[in-house]
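The following blocks contain the structures, represented as structure tokens.
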Structure P
């Protein structure tokens, strides 16, 4: 089943305990971000207003006792897109999202074969599909065993560091 629009939104709203994301790509291209990315690359800030809908949703989930988290696998130097996304992550963390970074620069990637995905309540998995250039093409509800994705999550969480700690390490 492919998820878009309200079906995609309802995947989040239907979660009972947690939504969690593994991001593995250095670039994701989605039409609704193009203008904001261009402004960022021209030197403009990524304001909270630009992220307000996600900020509000995360705050509401967290206030309701649910959690939202992600691990992004990165390699330095960071791509322009990752620098942009890191600007977004500051707001996600402020809203209550547990954002973590797994830097695989100069070391083997323990998640090299893992796909990008969202996992809801550690049981429902949505695979994120992209073209080679990072253009998102679809979101697909996985109808198989979620156990491999729980293992990807376990590895990602054990190998990553909190976003704020990672950002501080870049400034050293």
Structure Q
């Protein structure tokens, strides 16, 4: 894995048509959101202010990307009953939607017939993949860029299949 992997912002800024993100884990140990997650566990309150320091740069990035005509879509495959982390993510997803992302949720039991890549990914314009690698406990291990046509085709087909079976955020009920 190269240390020169472009950031999501750099890749989105260069994107022309679509940026899709597939998340397949039930727990992420993202350091930047650890305090917010623990506060949510204790209080039930999550930061949903698009202008807050934790959200402002993401909201700005997605808003300007969507304004250029790029479709930004995120799909999450989740086990049910969902983990506390997925409950937390669901509670904060209103900010993603506010920024212009389209978000859908797919219960894992409905994904059994879908060929999926082994890792979470972002796919830009159906050709550039930014793989996300995580440890068993959900900690970020690293990222890698690929423009391998066969891998990009797998990611595009997997995302489209997940998307077609998934439930829009505003209709997905947490059980």
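Each reported figure results from applying straightforward, stated rules to the coordinates on display, with no laboratory input. Everything numeric in this text was worked out from a predicted model, so none of it was measured. Cβ atoms are built from the backbone, for glycine too; each structure is taken alone.
Work out which structure the value 0.20 belongs to, where FRET efficiency 1/(1 + (r/R0)^6) of positions 107 and 147 (r between Cβ atoms, R0 = 25 Å, to 0.05) was derived from one of P, Q.
Matching structure: Q.
If we compute distance in nm of label points 7 Å out along Cα→Cβ at positions 11 and 131 for structures P, Q, which one ends up with the highest value?
Largest value of distance in nm of label points 7 Å out along Cα→Cβ at positions 11 and 131: P.
Ranked by distance in nm of label points 7 Å out along Cα→Cβ at positions 43 and 59, which of P, Q sits at the highest value?
P
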